[in-house]
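*Asks:* Structures are listed in the sections that come next.
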Structure 1
Amino acid sequence: MVDSGFIGDLRLIIGNFTFNIKNENDIRLAPDLGGGSIWDIGCYPISYSRYITGGEPLEVFGWQRSGNSGVDEVFTGQLHFKADVFTQFDSGFRSPYRSRVEIVGSEAALVIPDPFKPGLDVEVLIDKDGEFESIPMPGEELYIGEIENMADVILEKKSPQISLEDSRNNIATILALLRSAESGEPVTLV
């Protein structure tokens, strides 16, 4: 729907993924094991934005609130892509469960509830001037697509749907956001 021009010119992507950690010994809070909300769940709205824009951010700015262990328990960031497309996202371990992406164009917006852990009954909402239309989408069991893709790569020598280069670029974006949060300054990637 984005590529077809249905929403008009792409302007903004807003994503979030949060939940409350109750166990203070949760592995996600361990700095020596790569803990932090941006690594655990912030990576998803970042990757989603890169996928929808079809490119890498030119510049990023990040903010974080660290917990007692030193890892980010709340992270929020902004990404600037070519053609002045912007992304805002937040991730965190100290908020209620939230998982959503909104893709805003010049003519309409798409709202994708629970994009990172979809179930069998999936819908996309179209927001045109405050009027919402729901479009049912085919869902599948969580992780089945990943398993099928891995099997295709191993057994049929097909290319993986997510390339190593794409994964490395997502990590580069996360590292730039963390540098920005540490320095308080924007970080240019390109």
Structure 2
Amino acid sequence: MALEGLKKYNLILASGSPRRHEFLKGMNLDFRIQLKEVEEVYDENLKHRDITDFLAKLKASVYTNLKANDLLITSDTIVWYKDKALGKPKDRDQAYAMLKTLSDDTHEVISSVCFTNLNFQKTVHDITKVEFKALSDAEIYYYIDTYKPYDKAGGYGIQDWIGIIGVTKLEGSYNNVMGSPTHLVYKTLMCIANS
């Protein structure tokens, strides 16, 4: 196996995202899930990828009892539109407002992944451009009421109905939009395994 060198590490995924769980399983990696609460607050002067880089590192900072052979993976994803970060909607109205804003336009999805060990920390990020068709109010409300996308940055999941019927163009990694730039995760893990 290409990642044979990782066997010296206990991989810890600090994410409750089922999509991120599936991605690591899909790479045939042995890992455990360990969740710790952290308040995702960042300086309003941070922009673009600096936000996700900061939050991925912040999520790692609360794991203060790592052992020498632990390798912690933390990550964060935002939707970036017109110089503003769109996080997860708090309610139906906010989800509608986000999707109406993204309708008939292009936005960026930015994900950062932080790899932390007692001896090193490495953060990588990826950016994908996503274009939506003009979404009708009926389509937006149907999606929100059926899929309840309150755990998704920008108020949507590209793998859901809205992505299937609404995304007209994609530049970059599809998996990144789902929450993890898997090609970069693999590349970084390869570097760690072989170091």
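*Asks:* Kindly point out which one of 1, 2 the value 18.5 was derived from, the read-out being mean count of other Cβ atoms within 10 Å over residues 58-65.
*Replies:* Comparing all candidates, it corresponds to 1.
*Asks:* The value 0.65 for FRET efficiency 1/(1 + (r/R0)^6) of positions 42 and 162 (r between Cβ atoms, R0 = 30 Å, to 0.05) was derived from one model only; which of 1, 2 is it?
*Replies:* That value comes from structure 2.
*Asks:* Oh, and also: State the single structure among 1, 2 that was used to calculate mean count of other Cβ atoms within 10 Å over residues 10-17, giving 18.0.
*Replies:* Matching structure: 2.
*Asks:* If mean count of other Cβ atoms within 10 Å over residues 122-129 computes to 14.0, which of 1, 2 did it come from?
*Replies:* 1
*Asks:* Upon calculation of helix-only ellipticity at 222 nm (-39500 (n - 2.57) for each DSSP H run of 4 or more, over all residues; to 500) from the atomic coordinates, which of the structures 1, 2 produces -10000?
*Replies:* That value comes from structure 2.
The numbers here are math on the coordinates, done by the rules we state, and not lab data. Since the structure is predicted, the reported quantities are computational estimates derived from the model, not experimental observations. Cβ atoms are built from the backbone, for glycine too; each structure is taken alone.
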